[in-house]
Every structure is written in structure tokens, then in C-alpha cells.
Structure I
């Protein structure tokens with residue numbers, strides 16, 4: 001049924017002739033005219049040497065080795081490799097989890113290759129239907145590879161899998177975890193759904209890092225004052241007889257036994273909880289700054305990017321199962337994705353697109369014959385640190401709240417525009433002295449909002465009133481950094 005050829009141990013490393021070099025060995029086999037390569041799961045050779053075969057068989061010895069090798073194959077950019085049919089040869093038991101999600105089947109013995117004949121031919125036919133010749137950007141290629149994998153495996157939908165390393169989506173997770181500068185797979189999935197390549201359905205939900213979207217988080221209780229995790233906790237005792245309330249250590253006396261309690265105020269022994277006393281609360285003591293408090297703060301440290309954040313700044317994300325749309329299948333046959341124009345990125349609510357804002361300022365200047373109109377320029381100092389603290393996604397939530405504060409102080413015909421790190425808004429038919437008062441009031445309200453929500457101790461916002469004197473547009477554009 002199959003023809004097994006002798007292993008070619010020198011194929012990948014001409015300098016080695018040792019028959020023990022199994023981590024480089026490729027064992028070649030033929031199945032009904034199809035060329036197969038069998039390698040150990042600890043194979044360390046150049047994967048490009050496997051791209052010429054019709055399929056790959058991984059001889060299983062260890063779960064982690066097998067997962068790493070499959071991940072290397074699925075995250076490879078060579079068009080002839082990342083979609084390659086991959087099968088596991090495992091003597092006993094079945095495969096599951098990440099390994100099952102990323103491979104195409106399992107056999108128990110290399111002498112039973114005939115079991116792969118039908119699924120292998122079906123896979124090769126579906127792979128042949130995908131146009132792999134398109135010239136795309138790095139990100140587009142990652143998305144294309146993910147869609148191609150789902151399509152060629154004829155999956156009706158693909159769901160997230162949770163394993164010891166966190167949330168996992170086949171192929172896409174492998175790309176993003178192996179390339180540190182790549183966007184997180186959650187952001188890529190959201191992009192594909194927004195671009196109508198995927199249709200998403202709710203599967204579950206979780207909280208992720210506001211900086212990198214990773215879900216590998218370490219939670220800890222910290223002091224609300226200095227954020228140290230070096231805490232000591234102690235129960236509080238309330239003595240019914242004299243109403244004395246104090247930490248339990250104040251009630252402990254060595255001469256009344258290890259577990260005996262005696263009130264330091266009235267010297268009565270406390271024998272029965274619920275009869276003599278109760279424990280209404282727990283006090284926490286910081287060993288670094290000596291603060292004491294009843295409610296500690298919670299922080300989450302991201303083990304992926306190192307961002308340390310308050311838990312209220314974590315982002316809740318829906319984990320979805322996805323199915324391909326007709327648009328995605330057409331793109332796979334065409335060989336290229338058509339991403340949305342970046343100019344269509346989200347605009348803050350109740351603000352004008354930047355080009356319309358500039359045109360509106362220019363028009364209003366021509367109508368300002370009495371010199372009673374102004375533009376206020378708000379400058380967010382150290383915006384990058386602010387965004388790092390709250391996360392890129394929460395950035396728009398916070399700025400939408402800021403826009404609502406501004407809008408509440410304006411008249412209905414006023415308008416707003418944003419060009420980070422600046423926010424501009426009009427105060428039409430308003431004297432400059434009044435505009436100064438209004439702008440400072442807004443600065444106070446926004447700084448107060450940020451201080452309450454982010455616990456910032458410094459002023460991060462300043463304001464400048466720009467009279468509409470025929471030079472407003474020039475002044476605004478000259479103040480915009482070229483990098484923005």
C-alpha cells in the first residue's frame with residue numbers, strides 16, 4: 001500500500017553523517033503517488049525542506065515538542081508550507097486541544113498510511129483552490145493565512161480554545177505569539193469581522209490587558225496609597241459588653257491561652273463568638289508605607305508586555321466563534337484581501353472629521369465681523385503615558401467622555417475637532433474674557449475626571465484661547481506636530 005524509503009540523514013546537515021541525528025532526519029514515503037515526509041516531533045531542521053512534500057507526518061514523542069513543531073509550520077510564511085497537511089503518528093490514545101486544532105488527523109502506526117489517502121487528497125484539492133500568489137503586507141498575509149486555513153479545512157466555524165497558555169485560535173495565535181511586534185489576535189479578529197471577512201457569534205467573555213490584549217494576567221492585592229503588595233491582614237474584634245473595637249492582636253493575652261481573648265479595655269475574657277463578641281471587619285496594613293485600610297486595591301500585571309494596571313482598566317472582550325463570509329472565500333480565490341482605508345478609522349462622537357473641522361473654522365472666521373468668536377485649544381501633556389495607563393481601546397472611551405463635558409458648555413451651533421494630543425472646540429459669539437473663564441472651567445472638570453478615574457496627581461491638561469482673527473486655521477495647523 002505504501003513505499004517506505006531509507007531515511008536521508010544528510011539531507012539537512014551535510015556536515016553530519018551520524019545515524020543518530022534524528023532531530024534533522026526526514027523519512028520519505030510515497031502514498032498513491034503523493035510524497036510524504038515523516039519527522040520526529042523534536043525536528044530542528046529548516047522547515048523549508050518540508051515544503052516540497054504533499055504532506056507531513058509528525059512522529060509523536062512529547063506533547064510540548066509536537067505543539068511547538070506544528071506551531072512553527074502553521075506560522076511559517078512560505079506559501080507552500082503553512083497550509084501543508086499535517087498528521088500525527090501516535091502509538092496510543094488520541095490527540096486533543098491545541099494539537100488537534102492545528103493538525104489534520106492521527107494514525108497509530110506508519111504501516112497504516114492508507115488511512116490518510118482520502119483525507120490527504122481532499123485537503124490537497126481544497127488547498128489548490130486557494131490563490132497563494134498575492135503580494136500583500138505583513139498584516140494582510142497573517143489574516144490571509146488564517147482565513148485560508150479555515151477554508152481549506154472546511155470548518156463551518158472556528159472557536160477559541162483555552163489551554164495553559166491562554167486563549168488560542170489556530171494559526172492566528174501562532175503568528176501573533178511568535179512575532180512580538182504583531183497585533184494581538186483579538187484585534188486582528190475584530191478587524192476581520194469589521195471588514196466583513198468573518199461573521200462572529202458570542203462564545204464567552206474575558207478580561208484582557210488594556211495595553212496588548214493578552215489574557216495572561218497576574219492579579220494581586222495592593223496598598224491603595226503606595227501600590228505595594230507587601231500587606232498584612234488582621235481581623236477586627238467588637239466586644240459586646242463594653243463596645244470596644246480593635247484589631248484581634250490587641251485582645252490576645254499569653255496568660256489566657258493560645259486562643260484566649262481578653263478585652264484590653266474592661267479585662268473581661270471573650271469566650272464565645274456571637275455571644276461575647278463578633279468580627280465585623282478585616283483591616284489591612286501596608287508594610288511599606290504603614291497605611292492601614294479596610295479595602296485594598298487590585299492590580300493586574302500582564303505577563304506578556306509587563307503593563308501593570310488597576311483591574312478597572314482591564315478591557316472586557318467577547319471571545320467569539322467565527323465563520324467565513326462569501327467575501328472571504330472570494331478573496332481567497334482572488335489571492336488578496338482588501339482592507340479598509342485607514343482614513344476611515346473611528347472618529348470621536350460629536351466631533352467633526354479633521355478636514356471638515358478646518359473648513360468650518362475657516363468659514364466661521366469669515367462670519368466673525370464683530371470679533372466675538374474664539375477657538376479653544378486643549379493640550380494633553382504626556383499623552384503617551386496617559387494612553388499607556390488606560391490602554392489604547394479605553395483611550396476613546398475617556399476622550400468621548402471629555403467631548404461630552406466640552407459639548408455641555410457650548411451652544412448648539414458650536415463644534416469640536418480632535419488631532420491628538422490636541423482637542424479644539426469653538427465658542428462662537430462669546431467674548432474672549434468669557435471664553436477664558438469657560439476654558440478654565442473645562443480644564444478643571446476634565447482634570448477632575450481624569451484624577452478621579454485614573455488617580456493622577458499632576459495636571460495633564462492646559463488650555464489656550466485663540467481668537468478668530470483670520471489666522472486661526474494657520475495657527476492651528478502650525479501647532480500640529482508633523483508626526484500626528
Structure II
């Protein structure tokens with residue numbers, strides 16, 4: 001029986017440090033990875049989808065990244081920045097001799113125009129654009145960011161691979177970038193939509209010299225090629241893993257665990273806890289703009305039933321109100337009294353108070369992740385009992401990504417997220433995100449939270465934010481869940497991670 005690789009709770013253990021030999025003689029030339037579907041885009045500035053982050057991190061890079069303990073580490077930056085005493089000026093030295101895939105050399109000008117585009121087109125970039133006074137090239141290899149006021153999560157935001165502040169050559173900067181040119185260890189060789197994405201080693205890549213540690217340090221380019229195969233059906237991904245067709249498979253259902261454990265070809269990886277399913281509500285148009293209807297929705301949801309329907313095994317989920325689980329610095333119980341009420345009578349009263357007239361509650365979801373759909377099906381029955389008229393809109397994952405950008409098409413959509421090192425990295429808090437949640441009380445608390453640098457004070461402010469979310473029903477966390485992935489037995493150099501990467505991957 002294969003050994004179960006289990007990652008303990010808390011951010012510190014969410015990634016495993018990796019120390020891979022520089023030139024292993026047993027390296028496999030190609031690593032084949034089955035992912036849950038086609039990436040929506042290869043421009044990660046434009047997407048918050050995890051599949052986009054997982055794929056694009058191999059060919060585009062950010063100034064900073066995260067090590068195995070979720071600490072910020074330099075990537076394209078030469079080192080961590082010099083920060084002024086008042087927290088408003090960041091001087092960032094850049095690495096010398098970094099080449100783009102077109103052969104040009106990265107300079108400060110490339111970084112400046114890339115960050116300017118990021119603040120214009122990215123959900124997370126737009127979220128801080130009004131805090132940035134200027135981004136300037138203060139030398140050929142130095143960029144200075146000046147803020148209007150301190151913003152404590154700035155480095156974590158610049159390190160994040162999701163809605164990412166990646167660096168492109170200035171020559172290709174446009175609203176839409178058709179041909180992606182990055183600095184990463186691999187480059188795109190071939191892409192046949194819904195069939196495969198072939199990445200090949202970028203021979204002129206300049207790796208960092210530090211030991212590999214999470215996403216930080218050396219990126220060794222061990223495999224010649226990395227092939228991402230979009231496989232939307234979970235059973236097909238599982239069969240491909242245990243038959244030896246795939247070296248790594250993401251997003252497997254809980255019931256796949258026994259099958260993988262009994263295999264001599266594969267072994268499971270369980271990230272525990274991985275993250276949280278979230279119902280994102282439309283605060284811009286439609287019935288969810290009424291707080292009382294949002295409260296009725298929250299009051300009616302049968303959380304236990306939804307999680308059991310989604311995961312089937314209580315070893316894979318926890319019914320937990322807190323937005324971060326125990327062991328995390330952000331864990332608190334504020335607002336927990338509003339969670340998991342499962343009270344259709346009280347929900348009916350709130351709907352009556354709001355004058356609800358039966359307008360359909362449009363739930364936008366997909367079967368790309370089957371647990372999204374199962375949660376919606378179970379919830380719909382309780383919501384109808386509470387008096388809602390429910391309309392399920394089940395679409396392809398790429399279609400969901402498009403429709404959520406048009407607030408006239410949905411009232412809530414279902415997604416999920418790993419637990420992130422700083423709460424402000426989650427787009428659910430941002431008025432610039434798809435939900436458009438911009439209550440004055442939330443915005444004030446969020447501004448105080450991101451301006452504060454003292455961790456103890458930030459913890460207190462985050463309690464306020466969690467309480468505000470429950471009372472205003474900004475978004476709805478359903479619970480905690482564990483994520484199951486699978487890999488070929490003998491696969492080395494792939495830390496268990498919400499966004500697994502393969503530049504150090506080898507098979508014995």
C-alpha cells in the first residue's frame with residue numbers, strides 16, 4: 001500500500017521544503033500532469049482561477065514568491081526591498097541578466113510598465129491602485145514604489161501567483177496580450193486547446209542560486225518538458241493516475257483515496273486543511289443587493305448536509321465558521337452565531353420583511369469541481385423550503401469565469417480557495433472583485449487592516465472584518481475541506497502545495 005503523504009494544518013506546513021540534487025541521473029524527460037480543465041487564459045493578471053496560477057507559474061514570474069513557510073522571498077527581485085520608516089516607499093533591486101523568452105533582457109522599465117498594467121487590468125492590482133502614488137524606474141535595475149499610505153500586504157500581493165503581478169517585456173504590453181513572453185524556466189512550445197499544453201525548458205533561464213524552498217530558491221529545470229493535460233472528469237483523471245498514464249493529478253474526489261492507496265503505481269497526497277468552499281454573492285445587481293435577502297440565504301443554508309454531499313467523508317471536511325482554521329494567526333470566532341443556522345422559518349421571515357416576490361435566485365455553478373455542484377443541489381432544496389425560487393445555471397468552468405464578470409447574469413456563484421497567508425489576498429474582500437462588495441463599514445475596516453503593520457493589532461481588526469462579513473453577508477464560507485492529489489510512486493521534487501509546480505520534478 002502506498003504511503004499517504006499528509007500535510008499538517010497551518011500555513012507553515014502547507015508547503016514542503018525541497019532540496020533536489022542539481023543533476024539527478026534518473027531524471028525523467030517529460031512530466032505529464034492532469035489538471036481539472038483548460039486554463040481560462042495564459043495571462044495570469046487576468047484571472048483568479050487556480051488552474052491558471054498552476055500552469056502559468058512555469059513560464060511567467062513575479063518580483064517575489066513564497067518559501068515553504070509562506071514567507072516572502074525574492075524571485076525576479078535581487079533581494080527583499082528597502083522600505084522607508086513610514087512604510088510608504090519600497091526600493092526594489094532587480095536581478096541582473098534575467099532574459100525573457102524572446103532573448104531580451106529584463107530591465108526596470110519592463111517591471112514598471114508591467115506593474116502599471118497589473119494595476120489597470122488585474123482584480124488584485126485594481127484593488128490597490130488608488131493606494132499607489134507612483135511606480136518608477138530609479139535605476140536600470142531598480143524600481144521604486146511609492147504609496148499614498150502604508151499597505152502591509154504589499155509584498156505578499158506582489159508574490160502571489162493568482163491575479164499575479166508578473167513581469168512582461170515592455171514591448172508586448174497591451175490590454176490583451178496574445179503571445180505570452182515571460183522569464184520562467186519553461187516556455188510554451190505547443191498548445192492545442194482542450195488537448196494539451198506543452199512546455200519546454202527555456203535554455204537561457206537564469207535560476208536563483210539558493211536551495212529550493214517551496215516556490216523560492218533554485219528552479220532546476222529537471223524535466224525537459226512539462227505537459228498539462230486538461231481532463232474534466234475526475235474518474236478519468238483517477239484512472240489515468242493508477243494506470244501510469246499521468247505523473248501527477250490534481251483535484252480528486254475523496255472516494256479516490258482508497259483506490260490510490262491500494263495502487264502499486266501511485267500514491268496520494270492530502271493537504272489538510274486545504275481551503276474553503278465559498279459562495280460569492282452579487283452586490284452589484286439583482287436580489288442579493290438586499291441585505292435581508294442575503295441574511296435569509298445565510299440563515300437557510302444546511303451547512304452539514306452541504307459538506308457531506310460535497311465530500312462524502314467527514315475526514316475530508318470540517319464544519320467551521322472561522323474564516324481561517326485553528327493554528328492560523330487569523331483564527332477567531334467573531335460572528336460564528338450566524339453560521340450554520342439551517343433555519344428555514346427565520347429565513348422565511350427575513351424574505352417577508354424584504355418583500356421578496358419570488359424572483360429567481362440564480363445560482364451559477366459548474367461540474368468541473370463536482371463538490372461545487374453537489375453543494376448547490378443540496379442547498380437548493382433547503383432554500384426552496386425557506387421560500388426562495390431557485391434557478392440553477394450549470395455551465396462549463398470557462399463559461400462561469402466569463403459570466404461572473406457580468407453582474408446581470410447571476411446572483412451567486414460557487415468557488416473555492418486555499419487558505420492564503422494574508423486575508424487581504426482573497427479577492428472576496430475586494431470591491432474590485434466580481435462580487436463588488438463595497439459596504440462602507442467593510443471598506444473602513446479593510447483599509448485599517450491593510451494599513452496596520454503590527455500583527456496583534458491586525459488580528460483584532462480581522463475579527464471586526466469577520467464579524468462584518470457575517471452580519472452584512474459579504475460572502476459565505478461553507479466550511480473547511482482537505483484536498484486530495486495523486487502522484488506516480490517515486491515522483492520527487494514536487495512539494496504538496498495548493499499550486500503544485502514541476503520545475504524540480506523527477507521520477508526514480
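Just so you know, all these numbers are worked out from the coordinates, no wet-lab data involved. It should be emphasised that the depicted structure is a prediction, and the values quoted were computed from it without experimental measurement. Cβ atoms are built from the backbone, for glycine too; each structure is taken alone.
Computing relative contact order in percent (Cα under 8 Å, 6 or more apart) across structures I, II gives 11 for structure I. Which structure, out of I, II, was Cα extents along the principal axes in Å, for residues 60-315 alone calculated from, if the result is 56, 54, 34? Only one of I, II returns 56, 54, 34 for Cα extents along the principal axes in Å, for residues 60-315 alone, namely II. Thinking of I, II, which structure, once Cα extents along the principal axes in Å, for residues 36-155 alone is computed, gives back 42, 29, 26? It must be structure I, since only it matches.
Here mean count of other Cβ atoms within 10 Å over residues 212-219 is compared for structures I, II. The highest value is that of II.
Given 60 as the derived value for percent of Cα pairs over 33 Å apart, which of the supplied structures I, II does it correspond to? Source structure for this number: I.
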